[in-house]
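Below you'll find a set of structures to go through.
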Structure 1
Amino acid sequence: YTQTAGGRHGDVATEWRYAAILSCYNAYMDADALGLNAMANASVFSLFPLKPRYTQPKPSPADWVKAGYLDAAGRVVPETYVTFYVGDYDSAAWLYQRLPSLWDDPARGAVPLGWAFDPNLSDRFPVGFDWVHRTATPNDHFIAGDSGAGYLNPGFLDGDRPFSHLPSGLPTWEEHCTKYYQQWDISLTGFIIDGDARPMSDATRAAYARFSPDGLVAQKLPSYQGLIANTQTPYLTMNDDMPNGDQTDEALARIQARLAADKGDGPHFHIFRTILWSPTQHQKLFARLQALPHVRVVDPYTLMGLLRRHLSGY
């Protein structure tokens, strides 16, 4: 139906409309299509035996002290902290097509990356998930992509749900996400696409705080950054997308323009999204960013951990 496939509807507009409708019916996207969204033998891959649980090392306050992010009193050093959401891996087909070349990039492991693989994709491409967890470096961090264990708009999970008028699907969504987050040791949701839906309700944000306690990033939030009410779970608004292709200069310009709007001495916190960027591309951009005064490039768990610490009054 989209222009890319010869139709008349805009690509993103169609995606967002589809996501809004699915969300109201308690469904999420993992669709195959032409090009990068084509997948062969998914039924065979799905039979790969996974472990009941996979773990990943996560940074601790001791690591932040060693890196110089915390001062002697445990306060966040007033610098500008930047991380990247490495996406968008919300389709098993997309992951199947691109993961081999990206994961084998010789620069992987050189810089901290937040790989945003939706954990539910392990149903159709489990061999890929097992592979990356067995071969990850200390700089490879796994977070959930949009919008958790599946691509939908959480704002349409409860309240008045257009299209369907069904009762709340929020408890089912929380149970569903909890299962996958626990299996893959994920505690951070790197991007919630709110799209055409309304912002998440207080109840929805509270649900995310339970299964994603290390934080969430979204488009429509009560403020640029904060703590979810009655919790210590931080939230942060997603910043700009980085340009496609090898455009380090343009990417750097976008980031610098955003950082220039920061007020006061800091600390300041920013997350930017890359789409199908290789580790080599990230490494080039990181080198340019690290040369800027007072900019620290960190992994997503560190960014959100420092944000929580700052907002909690340390």
Structure 2
Amino acid sequence: MKIVIIKTSALGDILHTSFILQFIKSHIPNAHISWVIESRFAGILSNHKDIDELITINTKNKSIKNILKTIKDLRALKKQNNYDIAIDFQGLLKSAITSKILCKNNNGYDKNSIREKVASYLYKNSFDIAYHSNTIDRYRELLNKSLNINVSKEDVLAKKNSCFYSQESTNSIKPFLSDEKKNIIFIVGSTWESRIYPKERFLNIAKNLENTNILVPYGNTEEKKFGEYLQRNSHNVKVLPKLSLDKLKAIISSADLLIGNDTGPSYIAWANNIPSITIFGPTPASRIYESNIHKLIKSSSIVDHYNLNKNDFSINEISEDKIIKIAQELLNQ
């Protein structure tokens, strides 16, 4: 059975969706799985043992030349692979069009379950799965309904790792890890300022987790400066050098705990069953499953799933004492 998955972006959403692969393989062992992804995020799925074909596209390039080339390439893939089913986990007009080009038997969310409602009319089969429900549940239900299988919440909570990296990356990050102390990753950035937990509070967390090795990766200059502030003011914090995406996957997957904002790299921990604390302000905390190793802390603000408020800085209200307490509990498990 040839299955093509459409989940093009963003980093965290792709990680949240990646668990489906192991369940497709367990229910349909001979499945040939292709995955359509934005080229800038392709590294997050590199080295994945359950993906037979990674199809990269670039929808940021809106030139007529690129659009026509993309359509031509997708049509060629359809002819070459003769896919049996396409499942659009992205749920946008562009991804719905992509799924329809690739396979007539395309599946997605219905008009009541999707933000860009017109996309639902492009699917052969569309399903009612509440837009405001837990993100993992939405993906799980779409998988179940599309393939007529039964993956339960309990199955997902007991999942195997769903994010992979090279042995070379594993070897290269070893010098940063401590053999004597617990290794903690701080993910300090995010896409909006209102999603970023204050540096003074991160510092207090670091000082209260004294006998640990805290590592701060960064993706841009602001995150590097944030990490350097923590490093200057706390003896147990180190800013990592700029890492490739593959090395970032490797070091997070080697840690004892991750504490981070609601942003893509934080969800590498969820994908690979690394204990984590995710801090939410203006975004819905229903993006993850909470479990005995994955904890979330949400500010008091009420979030409108259809209209997120970038000026909601309620994340600043969250007490670091709560985070410290949960971190100590997770480290002592």
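Values in this text are rule-based calculations from the coordinates and carry no lab data. Quick caveat, the model's predicted, so the values are computed rather than measured. Cβ atoms are built from the backbone, for glycine too; each structure is taken alone.
Tabulated data
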| item | result |
| --- | --- |
| For mean count of other Cβ atoms within 10 Å over residues 79-86 computed as 24.0, the structure of 1, 2 it came from | 1 |
| Ranking 1, 2 by mean count of other Cβ atoms within 10 Å over residues 151-158, the structure that comes out highest | 1 |
| Identity of the structure behind 31, 56, 13 (criterion: P(r) over Cα pairs in 20 Å bins from 0, in percent, calculated), options 1, 2 | 2 |
| For distance in nm of label points 7 Å out along Cα→Cβ at positions 223 and 239 computed as 1.9, the structure of 1, 2 it came from | 1 |
| Kirkwood radius over Cα pairs in Å, for residues 39-94 alone - structure with the largest value, from 1, 2 | 1 |
| Relative contact order in percent (Cα under 8 Å, 6 or more apart) from the coordinates reads 24; which among 1, 2 | 1 |
